[in-house]
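> Got some structures for you, see below.
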Structure P
Amino acid sequence: MPDSPPRPVTVPEFHRARAAGRKLAVVTAYDFTSAQIAEAAGVDCILVGDSLGMVVQGHPTSLPVSLAEMVYHTRMVARGSKRALIVADLPFGSYQVSPGQAVRSSAKLLKAGAGAVKLEGGVRMAEAIAACTRADIPVMAHIGLTPQSVHRMGGFKVQRDAQALLEDARAVEQAGAFSLVVEGVPAELGAKITATVSIPTIGIGAGPGCDGQVLVWHDLLGLYEGLRPKFVKRYAELGALATAALAEYCREVRDGTFPTAEQSFQ
């Protein structure tokens, strides 16, 4: 008998993981190939993040990313991953106007292949989260350093207002979010937020006390030389390897050693 395919990771699996004390590994991915690699590595969740505005499109922030672009990238990731839970970001301007707008935008991402959506904001976005939840759209909330609020925050800065962040965490849980990204807060506060709510917390620069961790694909693989936050661990330097490989290719083309008979049809 052939091995049965691995069971897909679902929203309820996130809750079972927290109950069992099993940490959740989340990574961003933006296309078919990266999704396949992440899937083969065994990640629990792939976040199609609007961070693609920076690491793929070359913008200084994620703000220029459109909903149509998020739909496009979500479709590619969905074709490359059949087991990991796919969560797609709602980009800036696609959900802040009204709860109804949040539902309509989220529905487009689910139709593109996402299993859930992520939106930024705590208390101020509780109504949007509740509206999506009523529409059977799973929502991953995001509090702390919220990149779409970069102008209000005056940059990508660590957030330290414990009272406000705890209020945000409680609000999104009560609104029905199934999990919560906590970004850019002191480690002890990340642990306190995790202890305060019953939904899984996914940390990014929030210390080891969260129920899981997420990193950006290009950051952890050494492919992005822009912003390098303190919380990023680079597990490889693929950018340097790729540059060296391409430089060797250029040399061989120019000196005539590529292609050889092995790469040619007879």
Structure Q
Amino acid sequence: MTAPLRPAALAFDAIASRFDERFGAWLSVAAQRRAVRSALLETFPKGGHILELGGGTGEDAAFLAQREYRVHLTDPSPTMVELAKTKLEMLGGYGEVLAAEEVESFAIRHLCGGGEQFDGAFSNFAPLNCVSNLAPVARGLARLLKPGASAMLVLFGTCCPGEMVVETLRGRPRQMLRRRKRGEAPARLGKREFTVVYHRRAEIVRTFAPWFSLNRRLGIGVAVPPSAAEPWISCQPKLLAGMEAFDRAAAALLAGLGDHILYQFSRNDESL
């Protein structure tokens, strides 16, 4: 029997058919995606076998597959995975319905079935913020990644000045500090309710030790605003280009102020 979808998966499944149309046209999303992709290409070994968590409709997986990476995309939304498969089928990529909470059990099945360890893993645009407990994710990735391999995990930042400005200008001051909330916070998408957790740096690092070391953090969207600034910011391409240039220069120094933060972990030699 197929397990019922979790609330976040149901929400994203409900909007999957129009997800690319809605978010793909937004230039702020494209700018943040470019920053992440640049870091992925810089980090992952050429032609490596890469695992993606929360891959959605497969935009990033297809990007990597076009550059001769072997990508295994996972996502908890069946509709998202079907859309991803249409992008990956001619590129040698693979899509599978899998929630991030199930990565540890997937790792056991994958390796016991003769599957090989991965050369890297990544997760873009904060699907891990829909996971309240990151420990199974950390343990699963520890099993799945080769020693020295990188896990590139993009989560929401917890102090985003860009969001504070946007929410103030939109007349929603109560939303300014929502990322400071600890524990589960309410979220809504496609008229469906679910919860997110704004994980803190110390919590993330502690959870991934002792199997992973944090190599660096990069701010994704320090000046480039969050999608709440759309569609206005897409009508200001010169301003957005300047913001993107600033982010390239300040991503490491001001990582903690990003709309998203990319955590680059490397797999230690310690076994589970």
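Any read-out appearing in this document is the output of simple, stated calculations on the displayed coordinates, not a laboratory observation. Everything numeric here is computed off the predicted structure, so don't read it as measured data. Cβ atoms are built from the backbone, for glycine too; each structure is taken alone.
> Assign the value 0.55, calculated as FRET efficiency 1/(1 + (r/R0)^6) of positions 60 and 124 (r between Cβ atoms, R0 = 25 Å, to 0.05), to the correct structure from P, Q.
Numbers: P: 0.55; Q: 1.00.
The structure behind it is P.
> Still on this structure, please answer the following. If you work out relative contact order in percent (Cα under 8 Å, 6 or more apart) for P, Q, which one comes out largest?
By relative contact order in percent (Cα under 8 Å, 6 or more apart), the leading structure of P, Q is Q.
> Out of P, Q, which has the highest value for percent of Cα pairs over 21 Å apart, for residues 172-243 alone?
Top value of percent of Cα pairs over 21 Å apart, for residues 172-243 alone goes to structure Q.
> Here is a further query. Supply the structure label, taken from P, Q, corresponding to mean count of other Cβ atoms within 10 Å over residues 68-75 with the calculated value 23.0.
So the calculation was done on Q.
> Can you tell which of P, Q yields 19.9, 73 when Rg and Dmax of the Cα atoms in Å is derived from it?
The value was obtained from structure P.
> While we're here: Quick check for you: by mean count of other Cβ atoms within 10 Å over residues 108-115, which of P, Q is greatest?
For this comparison of mean count of other Cβ atoms within 10 Å over residues 108-115, the top structure is P.
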